[in-house]
1. Once relative contact order in percent (Cα under 8 Å, 6 or more apart) is calculated for all of I, II, which comes out largest?
2. Compare Cα Rg over 2.2 N^0.38 Å across structures I, II and report the one with the greatest value.
3. Once FRET efficiency 1/(1 + (r/R0)^6) of positions 3 and 51 (r between Cβ atoms, R0 = 30 Å, to 0.05) is calculated for all of I, II, which comes out largest?
4. Which of the displayed structures (I, II) returns the greatest value of mean count of other Cβ atoms within 10 Å over residues 19-26 on calculation?
5. Determine which structure produced the value -27000 for helix-only ellipticity at 222 nm (-39500 (n - 2.57) for each DSSP H run of 4 or more, over all residues; to 500), calculated from the coordinates; the candidates are I, II.
Structure I
Amino acid sequence: MTSEVWSMVHRERQALIADLAELPAQAWETPSLCPGWSVHDVAAHLVDNARTTTPRLVLAMIRARGDFDRQNDAGVTRERGATPAVTVQRLREVAGRTSGPPVSTDSRLVEEVVHGEDIRRPLGIARRYPGDAVKPALRYQVRTSVAMGGGRDRVQGLALVATDRELRLGDGPEVVGPVLALLLAVSGRTAFLDKLTGPGMEVLRDRLAG
């Protein structure tokens, strides 16, 4: 199963590289869906994540004094190339890696799909993600706390119902919509809320606003 997940991760990395390779240089400074980060910053973050190993992460967290945001910012600074072309080359160099932090490999799918949309949506680039990548990413986010990069706290007591896949997660007032929109909302993105409906939406909106 792990090899199947890595195959999906590698596919998503290659798809993003293809989308970024011909992007005009000025577009790289477009604000992403990650507050305070440009498209270029998110791409550099993906390079840093792909290079992650447990010892490397431990050392980075020590240097950041236990602050995840500081650790992420340091990784962006380290891996962001002097030009977009350099960063694209770095993405190519790490595209086939199978390293990562000491958590489920499904977290790598979250990184590639969610950050892929953090980049693509502001640029007006559309990708039709395979369900076999999005569904396990959503399941991972639902069972992982916000403090650890997931979204469990945001959807506790709600039922998530996908309209384009056979998938229902949780119990309670329903939040209904495409599985990609569910994943992004659970991951804290508000740009896709217009694609979701259901009696649980008021609770979800309040939690995202909070």
Structure II
Amino acid sequence: MFDYSIIHWVTFLGAAALLNLSPGPDIAFILGQTLRNGRQHGFAAMFGIWTGAALHVVMAAVGLSAILATSALAFSIVKWVGAAYLIWLGIKMLLSRGDSFEPSGSVSQQRKHSIYWQGALVSALNPKVAVFFLAFLPQFVVEGAGPPSAQLLLHGSLIIVVAACIEPPLVMLGSKLGVFLRQNRRVGIWMDRGLGALFVTLGARLAASTR
């Protein structure tokens, strides 16, 4: 079981790395929370995103993602809910007066939990991720290497493992820049505006997307 060639792994891991480096709502949310609130909140956002991604992996493995890929109604419902959520987050940032940039020593456990669940929702409510996994993962299913569902689950889980190698350094780098932002309120205000505009744009782009 799971007998793959070196070429298979090189191709898959290379594609997984590019996937995790590509800009999108997930990376934007992780870096945004890191810049605004510090390293610990950035990691909370990251773990939340991974939770949402894990849900998509399980959905792909059991075939539920096929519903989003084939049902216009299901896709539209998830798409509009996800777009509305991203736009709502963006508007909150646009209306902020820079007070979201907390002192680095102030870490609220409740706020970390809130950011974790926000990250999980940002990822889980993006139907494009579900459809992508459904289109991407089957390309690496090898006949005779094991049950297709197990292979899908394995490769999907490894995408999250690759993310665990790429995203923590981004959080650490972002936290350094965040220290500067939290010490400069005016810069922080404009960072909130920029992040807010980015999330509104991502939400609008998701709303305009098709299967």
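Rule-based calculations on the coordinates, nothing more; no lab input. Every value quoted in this text rests on a predicted model; they were computed, and no experiment measured them. Cβ atoms are built from the backbone, for glycine too; each structure is taken alone.
1. II
2. Result for Cα Rg over 2.2 N^0.38 Å over I, II: largest is II.
3. Max of FRET efficiency 1/(1 + (r/R0)^6) of positions 3 and 51 (r between Cβ atoms, R0 = 30 Å, to 0.05): I.
4. II
5. II
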